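I've put the structures underneath this note.
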Structure 1
Amino acid sequence: MLLLLAIASTPAVAQAAPANSHPKSYGEGWECDRGFRMVQAECAPIKMPANAYLIDSAYGNGWECARGYREVGNRCAAIELPANSFLADSPYGRGWECDRGYQKSGNQCNLVKLPSHSFLSSNGRSWDCDRGFNRVKESCVAITLPAHAYLDSSGDRWRCEREYRRSGDSCIAIEVPSEGFLLASGRDWECNRGYRKSGESCVAITPPPNGYLAASGRDWQCDRGYRKSGSSCDALAIPANAYIGSTGNDWICKSGFRRRGESCISAKG
């Protein structure tokens, strides 16, 4: 019994640190030195190929290939650069990009052929037409401007000048009728206050008796106590126990009454 107690009270012997290891910077125990990895409680050297460098990662091979090389199996193979190319800063893809003015074609960089009246686009691998020209297949064709037209800000479309509107491939003059005026856009017209559009003319708005010109200036409304009926303003027939509503063009039953047809009846009925 005493022997068992003695064994139980003996502290556990810590596992000895293997070669190529060092104590952990926090907590207890040890970890492998840089360039080594734990393999079955030992620190085994990381086998690194030529043109590679160590990385601090517990996953993968523990190394990466140097710039200009790509991992192929367990080695770092040199990236083959075609003419007119440069190394790309990405571990994916072919590892190279074409110089400005060249575009990829298989494993080569071919010169971007610029047609007349064109320039290299911002990516340097295609082209756009100069202002005033449109792309047609592999050429830049001049835009034909009709009379009274100009190129818009895009440079590949046209618009009509003020006081003209587009009609097919032409710009035709806008004919402003009597009592009309040109809108700020310069491409349409509207009628003066007191007139409304009717086809290509401005016709006068004539309010009927007990009517007046609306705030818009392009229609009429009836006075308070009157209601529109076709082209007239008819007086409201206000039944007993009713009053004119806030709109002024209809009536409402007083409290304690409800509407039935054109009358106000007791709400209790």
Structure 2
Amino acid sequence: MAEKRKNIIVRRTAQVLKSFDQNSNGWGISALASHLGLAKSVVFEILSTLVDEGLVKKDEEKKIYLCGEELLKLALTHFSNIDIIKISRPVLKNLAKEIRETVLLSKLIDNRNVVVEKFDGPQPLRFTINVGTELPLARGSSAKVFLAFLPDEKKKELIGRYKIDMNKLEEELEMVKKRGFAISKEEVYSGVNAISAPIFNNSDELVAVLGIGGPSLRYNKENEQGKYKLISKILAAAKEISVQMGFLSEWKWS
């Protein structure tokens, strides 16, 4: 009997904690009790214990309860252990199928722009690239995204290492930050155009770049409406992966 009561307490505590995912503005005791179908006295007892443990904090002025620092630490630990390649695969695969072009994911590894995952498009005439390929950081759509969104210190390091001429790129990088994507036309591979977008983590840090590449002949035939539909799908995929990486800030682009 005592064991059963313990299980009930644990389950109710879990329900209380999970409820904060459904209301980021916090809960009052009455509202939370009604939401969970529990007595107010039960909810009060659970919240009081959670406050003592730092998992929940109480706003005395507004009389509401919010996520505490210890709960946020647990969330950060979870997100730091997420494998971005594993997380991104279903999204990349679906995007490649939908837009019928090759989709790739690149990361900055030892100051190198490295392709870590890719899915080929189904069309006979397509851009192909191998996982492990190093892309340049001085030109190309993925390079522009890295240079636009990386912290200034890291950006300066890359500029010095690869002798990047920022006079030619500064204006374009500002546009990349404003639009949320970069375009390159045969800058890396002859006959290949590319579009890239940033992927962020729970700390709003750039962790990878999602890119698509295809024959320039096909891109050049795209009308303006078709091009922006394609860009919209790329941005949506980048946002989806970012959210799964814990990105909670406003996504500014669509």
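Since every read-out is calculated from the coordinates, none of them should be taken as a lab result. This one's a predicted model, so the numbers in the text were calculated from it and none came from an experiment. Cβ atoms are built from the backbone, for glycine too; each structure is taken alone.
Taking -1000 as the value of helix-only ellipticity at 222 nm (-39500 (n - 2.57) for each DSSP H run of 4 or more, over all residues; to 500) derived from one of the structures shown (1, 2), identify that structure.
1
Have a look at 1, 2 and say which one yields 76 for percent of Cα pairs over 27 Å apart, as calculated.
1
If distance in nm of label points 7 Å out along Cα→Cβ at positions 49 and 113 comes out at 4.0 when worked out from the coordinates, which of 1, 2 was used?
1
Can you say which of 1, 2 returns 4.7 when distance in nm of label points 7 Å out along Cα→Cβ at positions 57 and 153 is computed?
1
If you work out relative contact order in percent (Cα under 8 Å, 6 or more apart) for 1, 2, which one comes out largest?
Of structures 1, 2, the maximum of relative contact order in percent (Cα under 8 Å, 6 or more apart) occurs in 2.
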